[in-house]
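Coordinate-derived values only; no laboratory data. Worth saying up front: this structure is predicted, and the values here are computed from it rather than measured. Cβ atoms are built from the backbone, for glycine too; each structure is taken alone.
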Structure 1
Amino acid sequence: MASDLLSPDQRADQLILNSYKELANRRNQAFKDYEGAKGPFNLDEVLVAKRAEAREQINPYYDETLSNYLTGVRRKIERSSADTSDLLAELDATTESFTGSTKLKLTESINKAREGFADVGLFESGARFRSEGLAEAETGQTLTDFGRRAELKRKGLTSGLSRTLEDVGLQSKQQERDIERGRFTDIETRTGQLAKEAGQQYATGLYQTLPPELQANTNFDILKQIGIYS
């Protein structure tokens with residue numbers, strides 16, 4: 001026989017090789033039997049299921065984080081808009097009050113001047129008309145200057161609000177993107193962890209069905225075989 005032609009060392013090596021092949025065949029058969037009983041470990045299907053599970057675990061945190069952030073954004077927008085509206089209303093009231101009091105002072109000044117001109121018989125004089133014209137022109141200039149300053153202040157308030165809302169909008173979009181990126185990363189990380197745990201449970205079940213002589217250094221190979229480790 002061919003084995004008779006082998007040296008003792010070669011026969012020992014052949015015996016070890018045959019023993020290894022037998023153990024490998026027994027392990028592979030045990031794996032087939034286990035797959036037949038439990039069903040194959042389909043990593044793609046496991047990932048789909050575990051991703052859904054990961055979303056259930058991760059989404060509440062990110063939903064709350066996003067909701068709290070957007071609530072803060074809405075409050076900031078509402079406060080900024082309300083503050084600007086209050087300042088504009090105050091500006092309108094100040095303008096109306098100043099215009100009214102200035103015109104009233106003009107009227108009082110003209111009436112007093114007319115009384116003076118009447119007392120000296122100059123009611124229909126050119127001096128009276130010139131005096132009233134100068135007073136009206138001066139009052140008109142005062143109101144124009146005040147109105148110009150008020151309009152500049154109005155534009156400053158409205159443009160300031162517009163810039164604030166624009167900045168808040170840009171910051172909000174960036175923050176929302178950051179939150180969603182964090183959500184995606186955490187879900188994918190958790191999905192991988194859950195899939196690995198499922199693979200380890202599947203492998204452990206098989207590992208425990210093997211005879212003791214097949215268990216040594218087998219668990220990691222099983223994980224590689226079902227795709228958990230590359």
Structure 2
Amino acid sequence: MPIVTTAKYETLTHESDKMVLPEIRFTFDPIDGRKYKTYVVADEPKRKSINLRHQFQAGPYTRFFIWKPWSWMLVRPNEQGVILLSALFFSHEELKSVDQPGLLAAPLPNIDYGIDKGLGVCLWQSGRRFGPTPEEAAVNVHRYFWESDFNTGVRCWTEGRPKEIRPKKTGWRGSMRLWQIRTLKNQPVTFLPVNDDQGKEVKTLTDAFKWLSRVPDGLYS
């Protein structure tokens with residue numbers, strides 16, 4: 001049963017593109033034999049640009065402008081600032097605690113919600129240090145994700161895309177194009193919940209953290 005939420009959108013202006021720095025909002029201590037903490041980087045609703053092309057084709061990227069709701073990136077760095085694992089979720093409302101329901105999937109390229117391996121963001125940056133401390137690395141990898149060029153490496157997650165951005169033909173370009181159209185028209189997108197590897201709905205950041213704790217470190221780095 002989808003979570004019933006009310007999306008909040010504002011009229012898009014040039015001010016919508018101003019930089020609002022994300023911040024670490026919550027921290028999870030390690031469980032299930034893990035060694036390192038997991039940080040939750042929160043980012044306010046805003047307009048973002050997405051550069052996208054096919055993974056195995058050369059040539060220019062296509063840029064799309066989309067309006068995203070609240071986003072929550074769970075990041076597990078080690079002491080050297082290397083990202084061992086990360087995941088990204090949306091919510092229509094700001095989450096004030098790790099146990100507040102409302103977490104939703106982010107239907108973006110390069111994110112896996114159990115389609116191929118497990119839960120994670122494909123960074124293609126194995127061994128890279130994103131900061132001198134785990135906290136700085138968590139914030140920096142969040143910026144890297146949104147500023148990087150996206151590709152179609154993760155298989156198309158059709159069933160997890162809201163109907164408003166689900167094209168007749170499967171493919172990331174079609175979804176991004178529909179998402180951009182709705183952004184320019186100031187029309188909301190009703191994002192969907194997701195189930196974890198055990199079939200349970202991921203409603204809270206705690207749910208997401210427990211799922212992430214079952215994924216091997218380094219699987220998506």
Entry that produces 24 once relative contact order in percent (Cα under 8 Å, 6 or more apart) is calculated, selected from 1, 2 | 2
One of 1, 2 was used to compute Rg and Dmax of the Cα atoms in Å, for residues 151-190 alone, and the answer was 17.3, 58. Which one was it?
-> 1
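One of 1, 2 was used to compute log10 I(q)/I(0) by the Debye sum over Cα atoms at q = 0.11 Å⁻¹, and the answer was -0.85. Which one was it?
On the way: 1: -0.85; 2: -0.50.
Attributed to the structure labelled 1.
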When helix-only ellipticity at 222 nm (-39500 (n - 2.57) for each DSSP H run of 4 or more, over all residues; to 500) is calculated, the result is -32500; to which of the structures 1, 2 does this value belong?
-> 1
For FRET efficiency 1/(1 + (r/R0)^6) of positions 79 and 159 (r between Cβ atoms, R0 = 25 Å, to 0.05), structure among 1, 2 ranking highest is 1
